[in-house]
Structure 1
Amino acid sequence: MSVKPKSTPHSAEERQAIATVTATRAVYDEILKLAAIIKEDARPVAQRSDAKHALSHASERLCNLMELAVYQVGNIPAGAVTAQLTKDIEQLRGQLIGLGAKLVVEKLEKIDRRAEEVLNDRDFPIGLSGKLDLAFHQLMSNLGVLGGPARLGDKVPDLVAKTETDLKSLSAIEQKLGVLVDVQSGKRKRR
């Protein structure tokens, strides 16, 4: 579905924002199709597995496009085109929250559970805090695109705060142990 503002775009920025919102809608539609394939029990396992992999990539593209669309719309002058694009973005956010809220909360709970587990067991795998922190910040970026943790329910902001606290504690312990891991290269560094 392409976005068709009721008013004609007057600038290259407005046309670009329309193109980005249209591309975002197309990726969202792709995600719906992939989700339907995953749910079809009659499909071969390999097809459903491929669809699940494609869904992961499409979700990442969608978040990137949403972030770009929000930025672009926020940087064009107010007017009919901006109002329509803002409305379209909010509609997409609402649909995405309905589609992805459970998944986002599950990922957040998984990150928190792992951090809490390590803190309780006092067994600190080298570099885990960096990996969990990276996953957490990616998730926070995605939540930002959706409008923030509060849009996913009353308990999510508390879960975000708890997870962030646990990750900071885990990172502080790793730093005290004197072992740092460059997450990108995976190389161990001793201080």
Structure 2
Amino acid sequence: MLYETSPTDIDQVLKSFAQELGITDMARISPINIPVEDWVLLKCQYGCPNYRRRLTCPPYSPEPSRTRTILGDYSMAFLLRYDVPTVTTEADMKIQEDGLIKAWEAFLRLEQFSFLNGYNKAFVFGLNHCPGCHTCAAESGEILCKHPLQARPSLEACGINVQKLTGFAGWTGRLKGQNIMQDDNNISLISLLLLE
């Protein structure tokens, strides 16, 4: 164990480490308040180019019924936010891609940190799709992931209503990139860390 933590100070220890990793904000919520809704997968199936092309996306990711069962195994959940620049020019594309990878790495490091501090069931959700491979094994007809230590399904891929979830954390109106017409300079990448 890297730090001696009790249930009362885990919030502060995690928040401190999250800030070191560049995570913009973190809010503790109850796992029973995480909104898992069947309709969310419709947005994956009809509208997302990653559907059936990524092992971290539907139909390979946990279905909403399984997600509800999994959430029942956890007593703590931390909503995570990492802000990255929006894409306005071709040159910004690389900056945003780098930001996505940095956010992904920060979330995975927070999961690992939690695991090493005695939370052996620590699990963090991914972002959009796994950045581990340009072409996922699912798209090339393989059934095994090449980067299983990095691959995580996104919140939406598991049926979690992210907009409602961020509302529970009091982040409504504070998220970046929610109104493209207002030229936000950042976009908020959202993840969730589960602990028991």
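A few remarks follow.
- Percent of Cα pairs over 31 Å apart - highest-scoring structure of 1, 2: 1
- At a computed -26500 (helix-only ellipticity at 222 nm (-39500 (n - 2.57) for each DSSP H run of 4 or more, over all residues; to 500)), which of 1, 2: 1
- Comparison across structures 1, 2 (criterion: relative contact order in percent (Cα under 8 Å, 6 or more apart)) gives the highest value for 2.
- Looking across 1, 2, the calculation of semi-axes √(5λ) of the Cα gyration tensor in Å, for residues 38-117 alone that yields 31, 19, 11 traces back to 1.
Here, each number is a calculation from the coordinates, and none is a lab measurement. Small disclaimer: the values here were computed from a predicted structure and weren't measured.
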